[in-house]
1. Assign the value -0.71, calculated as log10 I(q)/I(0) by the Debye sum over Cα atoms at q = 0.19 Å⁻¹, for residues 62-117 alone, to the correct structure from 1, 2.
2. Quick check on the output: 2.8 is distance in nm of label points 7 Å out along Cα→Cβ at positions 70 and 126, derived from one of 1, 2. Which one produced it?
3. Using FRET efficiency 1/(1 + (r/R0)^6) of positions 46 and 142 (r between Cβ atoms, R0 = 35 Å, to 0.05) as the calculated read-out, with 0.55 as its value, let me know the right label among 1, 2.
4. On distance in nm of label points 7 Å out along Cα→Cβ at positions 54 and 78, which of the structures labelled 1, 2 is highest?
5. Who wins on distance in nm of label points 7 Å out along Cα→Cβ at positions 38 and 110 among 1, 2, i.e. which is largest?
6. Hey, helix-only ellipticity at 222 nm (-39500 (n - 2.57) for each DSSP H run of 4 or more, over all residues; to 500) derived from one of 1, 2 reads -9000; which structure?
7. If you rank structures 1, 2 by volume of the Cα convex hull per residue in Å³, which sits at the top with the largest value?
8. To test your reading of the models, identify which of 1, 2 gives 29 for relative contact order in percent (Cα under 8 Å, 6 or more apart) when calculated.
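Please treat every number below as a calculation from the coordinates, not as lab data. All of these numbers come straight from a predicted model, not from anything done at the bench. Cβ atoms are built from the backbone, for glycine too; each structure is taken alone.
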Structure 1
Amino acid sequence: MLKYIKNRLCRNFCPKKKPREIVIVYPFNTNTQELFLIQEHIHHYKKSFWKFVSGGIDKSGKSNREHAIEELAEEVAMQSNNVYHIYSAPKIFGNRGTHFYVAENPTILETAPENPDSDIIVDTKWVHQTEFQRMLDDRELLWDEATMCALQVFNTYK
């Protein structure tokens with residue numbers, strides 16, 4: 001009962017963090033037509049999920065593209081000479097604003113910057129569109145704006 005009262009009071013009176021916008025990055029090999037996915041263990045949910053390279057826009061003075069390049073380096077130790085914006089989803093109904101980028105033909109960094117995230121990447125893989133569709137059908141990936149944008153990336157390079 002005490003926990004309920006504390007949560008109720010905090011919901012009404014504690015300062016709320018403003019939800020920050022995020023970037024999602026799709027490393028894509030234009031030669032093999034493959035998209036890079038990560039499986040990340042999310043501590044908050046105590047579960048692992050297949051997802052895309054992503055991160056919060058949390059440093060003032062940096063563009064969304066610069067955040068995308070930074071997330072690519074921090075999360076998966078990759079860099080790309082061609083990172084471009086494909087779509088931005090506005091903040092609607094409490095969702096975060098999201099900015100989607102493609103990183104063409106990324107290469108592995110010799111020395112990656114430290115990743116400040118507490119969630120752990122447990123697996124990675126490159127997938128063709130047929131494998132991606134199977135993962136959607138088997139519910140290994142969720143249908144959302146990020147997966148729809150990923151499908152658009154595959155279609156762009158056909």
Structure 2
Amino acid sequence: METISWVAPEHEHREHTSDWYWAIGIISVSLAIAFIIAGNMLLSIVIVLGMGTLLFTAKNPPQLKEYKISRIGIRAGSKLYPWESLHSFCVVEKEEDSKDYHEPKLMLISKKSYLPHIMIPLNEYIKDDVYEALVLLLPEEPREEPIIERLARKAGF
């Protein structure tokens with residue numbers, strides 16, 4: 001098998017207005033205050049830290065990462081996913097009736113319970129080559145994009 005490699009941003013980046021940042025900030029602070037009133041201080045801290053991390057990630061443009069398919073597994077930057085740890089794969093594309101556009105993604109279904117889905121960005125030029133290589137190595141299991149990915153994209157992340 002020949003090695004297939006490509007470079008892509010680690011996530012989709014969208015420019016946001018200051019209103020978007022204010023809205024996310026107000027929502028997260030309101031939730032944190034509500035959980036403090038309800039007596040759940042730990043959850044309010046987690047919400048504030050999580051939203052702060054998400055806002056920081058949304059503000060900064062993504063770094064380019066090299067992705068590589070080889071005989072030993074799939075490498076995403078410095079992280080290697082060996083074939084033995086993967087259950088199946090599918091290529092997630094924009095749905096026909098959806099107005100929500102996104103680049104195609106490779107979704108790897110892992111055997112690990114704490115990391116069930118691994119999303120790897122593709123582009124139109126490499127998509128077919130990646131599919132042809134993976135269909136020989138892993139079973140294809142058509143699935144929909146995880147709901148958390150769709151919700152994050154709708155919210156602007």
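1. Source structure: 1.
2. 1
3. It must be structure 2, since only it matches.
4. 2
5. Values: 1: 2.3; 2: 2.9.
For this comparison of distance in nm of label points 7 Å out along Cα→Cβ at positions 38 and 110, the top structure is 2.
6. On the way: 1: -9000; 2: -11500.
Label of the source structure: 1.
7. With respect to volume of the Cα convex hull per residue in Å³, the highest-scoring structure among 1, 2 is 1.
8. Values: 1: 29; 2: 24.
That value comes from structure 1.
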